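Participant: Before anything else, here is the set of structures, which you'll find just below.
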Structure 1
């Protein structure tokens, strides 16, 4: 059987055709770098994805702060991870790089803040 993959590892987005027999990779074409080959092998044995989303920030100059995982988790755990992440809310100020949750779902992947959100002004700042 031939399966087609679009590699998501680098900006090339190679369209890869992989010949598979009895769940064993026989050959592949279309990849322009070794990362494409590694991607297809991982997709066949243990597909993983990263998450980039946002969480609510109370009292912030922005209502949300962007967050992401530090490393991919199994693809079939994305919805479970999102349930946990969407339950998180923060209070401003929030600093980029802050770890919100270590080892989400028991995996070696942390949820970190990627956007600093300062506290909102209680009083409008004076104009110059």
Structure 2
């Protein structure tokens, strides 16, 4: 690309709706590197589980956006199942740690967002199966 328009992709998972975990990537990173970072970041996110729910936060649809910057700093917009979630303090830190540990990621920052509010329709089929929500 010759302009500064960010590359936007859907997260590479057949189970997720594109509006969940939309990926915005750097226009200066090679596409192969951006794809690798995206896959590795998602794999890292899938290691983080809500302590009260036996499904990872990515499959629950709590990750709304992943933005990979030119400097490889990653910004993540995530929500929680409820504003009163008892894990509200620890989950964002767990996400930052998981993403920061990905090779090639410079830094990770998480912002909790409440719009749109999370609801069960954001869950993947995998999460629905684990939670027996059919």
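Participant: Which structure, out of 1, 2, was distance in nm of label points 7 Å out along Cα→Cβ at positions 76 and 92 calculated from, if the result is 1.3?
Facilitator: 2
Participant: Where is relative contact order in percent (Cα under 8 Å, 6 or more apart) largest, in which of 1, 2? Show your work: numbers first, answer last.
Facilitator: Numbers: 1: 19; 2: 26.
The maximum falls on structure 2.
Participant: A further question follows. Given a value of 2.8 for distance in nm of label points 7 Å out along Cα→Cβ at positions 44 and 116, calculated from one of 1, 2, which structure does it belong to?
Facilitator: Only structure 2 yields this read-out.
Participant: Using the calculated result 58 for percent of Cα pairs over 20 Å apart, pick out the matching structure from 1, 2.
Facilitator: On the way: 1: 58; 2: 42.
Answer by label: 1.
Participant: Another question, if that's okay. To test your reading of the models, identify which of 1, 2 gives -5000 for helix-only ellipticity at 222 nm (-39500 (n - 2.57) for each DSSP H run of 4 or more, over all residues; to 500) when calculated.
Facilitator: Answer by label: 1.
Values in this text are rule-based calculations from the coordinates and carry no lab data. Every value quoted in this text rests on a predicted model; they were computed, and no experiment measured them. Cβ atoms are built from the backbone, for glycine too; each structure is taken alone.
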